[in-house]
Each structure stands twice: as structure tokens, then as C-alpha cells.
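S.K.: The next part holds the structures, each set out as C-alpha cells.
Every number here is computed from the coordinates shown, using simple stated rules; none is lab data. Since this is a predicted model, take the numbers as computed values, not measurements. Cβ atoms are built from the backbone, for glycine too; each structure is taken alone.
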Structure P
């Protein structure tokens, strides 16, 4: 499973170019609403991200537990979940390579959740205290994102609550550079991720791991 965590970290890192579009504006706006020294503002940004990663991990644990419980209740092999994980990895590789954008459909489905969470988040503004920043981050973790939802589907196939939580936490760690970096550093990071060679080579690595996961699941189910 350690390779799953590395893959999730990689998906978060490369896919965070999408985060710069969806979440970068939110992070920038929230930073402008913060008061105090630069060190204090950065601490609040860390609390924001800690809250977001907490939500990711909780969602991952919930779907991981649900996945293994459902398969046990149905008397089915967990290898079917691994097959699903491989297929989702392949979908994410295509998304990162920008050859297929089907994951955007999931974002539209998540809008219903965000409409309920957003009013709660707004009540926490301005973010002038660490606990308010952390609480806002908990809400932020529910922001609709196809890449997040696909990784959640992968967590569903993880085989346990702890593994599901770690996959989502690893994914969240991968998104941190894009969210925390500002100015020229963020611009350089975005340019690197937008390089075709970098994007395609990363997507290829994920696709290879996806096919390997699919092959292992099928071979054990059949043989």
C-alpha cells in the first residue's frame, strides 16, 4: 500500500495546477482578509490547510470503511475494489495529461454539498484566529473537485478506514505547495506543471501503475 500513498501524493502535486484555478483564488482572498504579521498570516494559512487535510482524511476513512464493509457484507473479494482503484487511477492519469476531462462531471454533483457548507464557512470570516482558520479549512475540504472525488473513490477501494484516510491525506499533502506558495514561486510551479513533457511523463507513470493494479486484480480473480 505504500506505493498507493506515493501515487496519491503525486496526483495531488501534479493535479494541484487545477487547485490553483479552483482554490488559489480562495486562498488569496482569505489571505488578504487576514491581519497581523507575515508569520501570523502564514500560521493561519497552515491552519487552513490542516483543516482541509483533516476533512480529506475523514472522508477517506469513511469511504474506506464503507467499501470494505460492503464487500464483506456481500461476500465478495476485496480484489474487486482493487480493480476499481486501478480504473480510477487510469482516469486520473488521463485527467492530469489533459486528454480527458470527464472528472469535471463529479464537480457538478458536489455543488449540492458545497451550497450547504458555504454558509457555515462564511460565518467564520474574518480569519483572525487559528481556530477559525482551521474550522474554515474543514469546510473548504468539501469544495467540489473532480480530482478529490476520484481520489475518494480510490480510497473506497483501499480496503480499510486507515488506508483510505492515509490515501486522502497523502493527496492533500501533494496539493500544499500550490496552495501555500504565492507570487513568483507559485508562478514558477504552475509553469513547471504546465510543461507538456512533465505533465505527460507524470501521467504515464500513473497509467503504468494503474495498469499494474488492474492486472494484479484480474490475475488473482481469474487464476
Structure Q
């Protein structure tokens, strides 16, 4: 798969020659045709943004649409859950001693449950201005992907031998991503935030986007590699 990415990155037209004089390797036309076989979407756009920057710059609008298409539904879902939790808490409070009646233990428990659900929804929700900051976040995430190095501990394999002695487990150093992670301070600087703001508000958004970007790009790279193999 890395070889396929490198082919896209090089985009050199001539085929290489073997020792017996037979041409080998895909041509530029075959590489471009294989890329066209990758379904449109975030992975397709990231494959070009990361490995064919010239094309990626021409497709900034397509990339923007793909990023919005990924993030907006999740942001909307969180906002709906927060609104529902807030409404349930309000209803539970309004129900206590309704019409001058006696406040019951059941009502008190319901208020406590609804309040905890509201606190949980608030803690899980991304910042209100997430969509306004989406361009900055996306550029920082892509920049991290461009400069990422394989994890020293697992060598990019994502797994390591189980210390208990049987099988394998996710690498604890990279969290099973296969990549060396930037520090929180560097990520904070990349999005123009201080460390405390990143840690408190932006880290969940950033890490969610990074994980989903990597998954989408890896899927697209597999499809691109398969298309190259079929063209060979």
C-alpha cells in the first residue's frame, strides 16, 4: 500500500526498465486511471491532499465538502443529544411538587438522573464554534498526517506482543494507530489555541477527526492499490 502511495506521489510517466529490457511499472495514465477508480469522498480527497499536493490544492472545495460531510452529522447529533438532555432535566424539575403536591423520592431520583445525563451530554459535546473552526482543525490534522512518522514501538504495525505472553495487543505508545502522535502542545499551537484550551475543549474533536481521516485515507489507499494491481 505504501508503494501505491509513493507511485501517486511521484507521478512519473516513464515505466522503469528491467535488466532484460522489458518495461515495468504503471504509467502516469494508469496511475491517474486507478485514482479515478477510488470512490469519491473524504478518502479520495485526502489521498490527493497527502500524496499529490498539486492536485489537492486544486480540489480544496471538494476536500472542504468532504470534511463538512464527515463532521457536521456528528456535531449535529451531539447538539441534539444535549438539547434533549437539557429538556429532560427541565421537565424533571418542573414535575417536582407539581401543583403544590408533595415532592416524592421518585421525583428526586428522576431529577438527579436527568441532571447527570445533562452533565454527561455537556462533557461529551464539542465546542459550540466547532464548525466555525473546522478549516483550521482540518488543516492541522492533515499537516500532522503529512509529517507523521511510524511509531517506534510497533513499527507502524499497530500491535505488539502481549506482555502476558499470549497473542498480541494494541500498541500502548501509539494507541493502536501505528503513528507517532504529536504532543498536545504542538497540536494546540497548530490550531492557534493554548494548551489548557486544547486539553479541555479541542482534544476530543481533534483526535476524532484524526482517527476518521486516517481511516478514510487508508481505505482509499487500499482501493487505489487494488485498482493499480488490476491495471497491471
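S.K.: To test your reading of the models, identify which of P, Q gives 1.00 for Rg/Rh (Cα atoms, Kirkwood Rh) when calculated.
M.R.: Answer for the origin of the read-out: P.
S.K.: Tell me which of P, Q gives 22.1 when you compute mean count of other Cβ atoms within 10 Å over residues 57-64.
M.R.: Of the options listed, only P reproduces it.
S.K.: Related question: For the read-out relative contact order in percent (Cα under 8 Å, 6 or more apart), a value of 27 was computed from one structure; give its label from P, Q.
M.R.: The value was obtained from structure Q.
S.K.: Let me ask something additional. A value of -28000 was computed for helix-only ellipticity at 222 nm (-39500 (n - 2.57) for each DSSP H run of 4 or more, over all residues; to 500); which of P, Q is the source structure?
M.R.: Of the options listed, only P reproduces it.
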